[in-house]
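What follows is a group of structures, each given as C-alpha cells.
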Structure I
Amino acid sequence: MEKQYVIDDINLKESWRLFHIMAEFVEGFENLNEIGPAVTVFGSARSQKGDELYDKTYGLAKLLGRNGFNVITGGGGGVMEAANKGARDAGAKSIGINIELPFEQKPNPYANVRLSYRYFFVRKVMFLKYAVAYIVMPGGFGTLDEFFEAVTLIQTKKMRPFPVILYDSSYWKGLIDWMKEQMLSHNKILKEDLDIFKIMDDPQEIVDYVKRFIVL
C-alpha cells in the first residue's frame, strides 16, 4: 500500500504540472498576441557588453527596430541583452522570454515586454509562433538547439517557411562545411535542405531580406 501511495502522489504531481504548463501557454498567448511583426534573435549569453558580438547585435537589433520590427530574445544577458537594448533604443517592442535556470540566465533590464518560463518547450513555442524571422548570432548549445529546431520544423513542413539567418559566416563556416561533407554526402539531408537558411554578414542585407517576406 505504501508503494501505491507513492505512485499516486507522483501521478498527482504530474497532473498539476499540466496545469502549470497550460498556464504558461495562456500567459504567452495573451501577452504576445498583439506584438506585431517580430524577429527572434538568438546567441550567446556569455558575450560581454562592449565586445564585438555584443556591439554587432545591438546595431542589428536597432536597425530592425527602425525598420518596423519588434525583437524577441531569450531575455538573458549577452547577445539577448544587446538585442533587447537595440530594439528598445529604436523605440520598438523589446520582448524578453526568460527561462528559469540555476545559473547564467538572469533577466536583462532592456526588455519592455517580459515573460518568464519554467519549461523550455513552452518557451520555444513562443519564439516560433510570434516570429516572422529567426536571426541566429554566434552562440553555444542553446543557440544550436533553437536553430536546428526551426530548420527541422521547416524541413518536415510542420511550420511555414520563413527567414532563418545565420549571422557571421566566419563563425558558422565549420558547421556548414560539416553539413555538406558529412550530412549531405552521406545522404542524411537533401541539397535543398541547405536552402532553408541563409548565411549573412551585413545587417542592412539581413533587414532587406526579412522585409521581402513581410508586409509591414
Structure II
Amino acid sequence: MIRVLLADDHTIFRQGVVRLLKDVSTLEVVAEASTGPETLSAALEHEPDVVLLDISMPGRGASETLQELKRRVPKARVLMLTAQPEDHYAIRLLKQGASGYITKDTPVDEMLAAVKKVAQGGRYITAELAERIAFSIGPEAELKPHHQLSDREYQVLVLICSGKTPTQIAEELNLSVKTISTYRSRILVKMGFKNNAEMLVYGVREGLVT
C-alpha cells in the first residue's frame, strides 16, 4: 500500500484527487494539507511514501517546503504538481530533490503511474523535460545570470516576464505588493537590469517564458 499526502491549497482539487485515488486498492491518501507548514506537520505525523505537492502553495513556497521535507522526512518522495507545464520550475525543483513533476491536468492513469514510480524510488518526468535537464546540469552547462537568484526571486522574475502586474503576482504568491516590489528591486540589482523591459527581453531569450 502506497501512503500518499496530498498538499494543495485548492479544496476542490484535493477533493477530486481523493475521489480518484479512493478506488485504487494500492494507494491510500493518509492526509491532506493546504499550506507549507501543514504539509510538513502532516508528513512528520503520517510518514507518507509520496507527497503530492502543489508548486503554488501559499505562505512558505513549494521550494522551501520541498527542502524542509527532504531534510526532516527524507524517506518521503515528493511529486510536484503544477497548473502549467513550466519546465524552468521543474528543473529547479528536481535539482532540489523532487522525485517528479506533473501537471494537474495529467490523465488519471498517468498520475497513478507517476505516484507508483516515485514510490518505488524512481523519477517521473517527460522525455522532453529529461532532455532539457540533461543540458541544464551537465558539465557543459553555462551559468546564467538568473541562476544566482533565490527561489522566490526567480519565481517573481518569471511572473514579471510573463506580463503580470505586482498586484497579480502578490495575489498568486500570497505576498504583499510591497514585498513583490522588494524582490523586483533585488532582481534588478543582481542581474544588472534597469527596468522590466530588460527583464522581459532576457526572459524570452532564455526561455523562461513562452
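One of I, II was used to compute relative contact order in percent (Cα under 8 Å, 6 or more apart), and the answer was 18. Which one was it?
Values: I: 18; II: 15.
It must be structure I, since only it matches.
The value 3.6 for distance in nm of label points 7 Å out along Cα→Cβ at positions 28 and 92 was derived from one model only; which of I, II is it? Working through the options, I get structure II. Of structures I, II, the largest value of Cα Rg over 2.2 N^0.38 Å, for residues 36-75 alone belongs to I.
Bear in mind these aren't lab numbers, they're just calculated from the coordinates by the rules spelled out. Please read these numbers as outputs of a predicted model, since none were measured by experiment. Cβ atoms are built from the backbone, for glycine too; each structure is taken alone.
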